[in-house]
1. Taking 32, 17, 14 as the value of semi-axes √(5λ) of the Cα gyration tensor in Å derived from one of the structures shown (I, II), identify that structure.
2. Using distance in nm of label points 7 Å out along Cα→Cβ at positions 57 and 161, single out the structure from I, II with the greatest value.
Structure I
Amino acid sequence: MQTHSLQTRVLTDVEPHMDALIALLQDCVASGASVGFLPPVDSDTAKQYWQQVGIELNARPSARLLLAAFENNQLVGCVQLSLSTKANAQHRAEVEKLMVHTRHRGKSISKALLQHLEEEAQVAGRHLLTLDTRVGDIATDLYKRMNYTEAGYIPDFALSASGELDGTTFFYKMLAKQ
């Protein structure tokens with residue numbers, strides 16, 4: 001998918017983009033994103049995380065997709081789709097770790113990534129998407145604009161950088177069956 005100088009594409013290999021992925025993760029966590037890490041994220045921890053993602057991308061069959069956004073050939077954001085491998089859940093997937101570098105926010109990159117992710121989910125035969133986000137997170141408005149439905153809230157779900165426990169809100173979206 002392409003918008004102006006923005007391109008989104010599925011990555012099958014993280015190694016060529018390792019430095020940019022590490023910098024993206026560090027930037028997002030440092031700016032307060034709740035993506036499973038607490039600040040500061042050192043380079044070794046970030047690299048180990050992305051190497052694990054790379055292993056999962058290359059597993060056969062793969063249960064993970066990584067979509068990346070590039071502006072002028074520079075990686076500026078990414079999102080993951082975790083495909084359920086359960087026998088009774090081949091119709092669903094979870095949206096994970098939507099990240100856009102702080103220097104590139106406000107350019108509809110998250111929206112482009114989610115649109116492409118939804119297309120890829122349908123290609124993979126998935127029509128139910130789920131996700132969770134920290135209560136009050138700026139991403140909540142994006143998910144609502146993208147027609148995700150709020151399903152519920154769990155208090156004290158994840159530790160924040162301030163040492164407090166934050167709640168999380170769950171969302172889902174039904175895609176057209178293909």
Structure II
Amino acid sequence: MFIQTEATPNPATMKFLPGRVVLEEGTADFRSLDETDKSPLAQRLFAVDGIAGVFFGYDFITITKGDADWQHIKPAILGAIMEHFMSGSPAVESEQSGAPGEEFFDEADLETVNTIKELLETRVRPAVAADGGDIVFHGFKDGIVYLHMRGACAGCPSSTLTLKHGIENLLRHFLPDVQEVRAA
């Protein structure tokens with residue numbers, strides 16, 4: 001098994017490509033070992049000293065490190081991923097999807113919210129996934145779109161730039177009701 005790695009815009013996060021499907025649908029985000037009870041793969045990865053976060057996409061795994069150096073923890077991460085896929089266990093026993101918490105918006109804004117979601121799904125999420133992250137709709141109120149940033153996007157130095165100059169400009173172009181985009 002050959003696992004490719006890619007740097008992400010977030011220096012504390014690296015993308016691992018195992019060459020096979022990690023999650024059939026949705027994404028899964030784990031910020032601590034306490035959240036991994038339904039994920040044998042996340043449990044293996046958090047067993048590596050220095051891991052601060054694990055994120056699964058369709059065909060990639062994004063790892064966020066704490067104070068450790070990549071050169072010290074990368075071999076252990078590669079080993080954990082390889083062992084997991086050789087075991088035949090699922091990455092997540094009961095797939096988790098979406099952002100934590102309920103979405104919020106006024107029913108009168110349903111058409112606007114549906115357009116926001118469609119634009120995020122077709123134009124934003126594929127680009128963000130290429131960098132090892134995900135952006136999920138969280139809410140819309142008083143012209144403000146709230147998005148939940150996950151994986152490499154969470155804590156990325158360029159995430160504010162992505163939100164303000166990328167996503168906000170895109171949504172404002174198509175939807176005059178959108179005045180601002182904020183991280184949830």
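1. On the way: I: 22, 21, 17; II: 32, 17, 14.
That value comes from structure II.
2. Working: I: 2.6; II: 1.9.
When distance in nm of label points 7 Å out along Cα→Cβ at positions 57 and 161 is calculated for I, II, structure I comes out on top.
Coordinate-derived values only; no laboratory data. Model, not experiment: these values are computed from the prediction. Cβ atoms are built from the backbone, for glycine too; each structure is taken alone.
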